[in-house]
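Next up: the structures, one after another.
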Structure P
Amino acid sequence: MASVEVILLQRVEKLGQMGEVVKVRPGYARNFLLPQKKALRATKENRSRFEQQRVELEAQNLKRREEAQRVAERVTGLSVVVIRQAGEAGNLYGSVSARDIADACIAAGLSINRSQVALEHPIKTLGLSEVRIILHPEVSISVTVNVARSLEEAERQVRGVSRPTEEEPEQAGESFPTEAGPTAA
């Protein structure tokens, strides 16, 4: 299959840095790089236009990277809770997607969109997961996603307790039924 040469307008992970001319598959260029303005086709006119605008593009990239670094310093160690229904074994009825994580981060004060969430595969079990958020092509942070059935369970997971012990329900005014023989009335 033929490949297409493009000039990268910003750093693209696993592809190259700004200004590099790289060969990619036509569909990747046509459907992702070009519409999102991450690259230009490497024609003679575009190469000369890029060289004229290179200093301006690098200055804009530097400004956006510095802003992303400030945000990353401010939200270091961010942890979000996602409440979902799950079975007894801890498997979710459904999954937690990038959109769910982005919504939880927005609720926690970090304004991102779902395309910035680098989720390898959807989360399908209860527990704590580390998810990478890409604030800028050169700046990313790690967010802890706590998937639980309730807020109380989320707090237990953070403390490292997997299941409630017999003492915890009694503190809340509940008690476990005990197996006893029939009582005489």
Structure Q
Amino acid sequence: MLTLILDSATKNMYIALVEDNKLLYEKYYLGANDHAKHIVSGIELALKDTNKTVKDINKIICGVGPGSYTGVRMAVTVAKMMSHFANIPLYKISTLSLMSSGSEGLVLAQIDARRGNVFGGIFRNGEEVVKESFTSLDELMKNNHDKVVSQDDFTVCPFTVIKNAVVVEEPMLLVPNYLRDTEAERNLCA
């Protein structure tokens, strides 16, 4: 079984291909708000480097955020389209769970949300221990944790991601997990 894993919610876009229990391809793309420019070519490169095609993919796992508003939408949109048009089952995972998956113990995963706030949660083996939320970093740090990972310094264990991913019954209805309104929405309501 060939699994494609995608996440574009942070500065580091992540693409991996796993076949059964073997990691075939893994790449982190450090972005400059340009994941849209590289996500499709990144998938093409992964397939080319492993001598695979889209038809070989049996499962797609997509990080659904929280994170960068535009970034989150890139992987979700590409994953939905691939799932729909190639008839590939789609699974989702929290970006924070994905970020914590490569670390041991209680992992505080956080993404800068500006003005002293973060999107964060605490995970063990990629499973949520402290519910992810939009909060202050100071408040999140009060929780018991062994390690902190951020959008700048995380590693992914694709096998943990596969284990924790949840099937999306209606792929075309999948929406990103933003955890808060966009700035435009907040300004509109002010």
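Values quoted throughout were computed directly from the atomic coordinates according to the rules given, and no laboratory measurement underlies them. Small disclaimer: the values here were computed from a predicted structure and weren't measured. Cβ atoms are built from the backbone, for glycine too; each structure is taken alone.
With respect to distance in nm of label points 7 Å out along Cα→Cβ at positions 50 and 82, the largest value across structures P, Q is given by P. When relative contact order in percent (Cα under 8 Å, 6 or more apart) is worked out for each of P, Q, structure Q gives the greatest result.
Hey, P(r) over Cα pairs in 5 Å bins from 0, in percent, for residues 42-137 alone derived from one of P, Q reads 3, 13, 18, 19, 17, 14, 10, 5, 1, 0; which structure? The correct label is Q.
Out of P, Q, choose the structure whose coordinates give mean projected area of the Cα convex hull in nm² equal to 10.8 when calculated.
Numbers: P: 16.2; Q: 10.8.
The read-out comes from structure Q.
If you rank structures P, Q by FRET efficiency 1/(1 + (r/R0)^6) of positions 26 and 130 (r between Cβ atoms, R0 = 25 Å, to 0.05), which sits at the top with the largest value?
Numbers: P: 0.10; Q: 0.35.
With respect to FRET efficiency 1/(1 + (r/R0)^6) of positions 26 and 130 (r between Cβ atoms, R0 = 25 Å, to 0.05), the highest-scoring structure among P, Q is Q.
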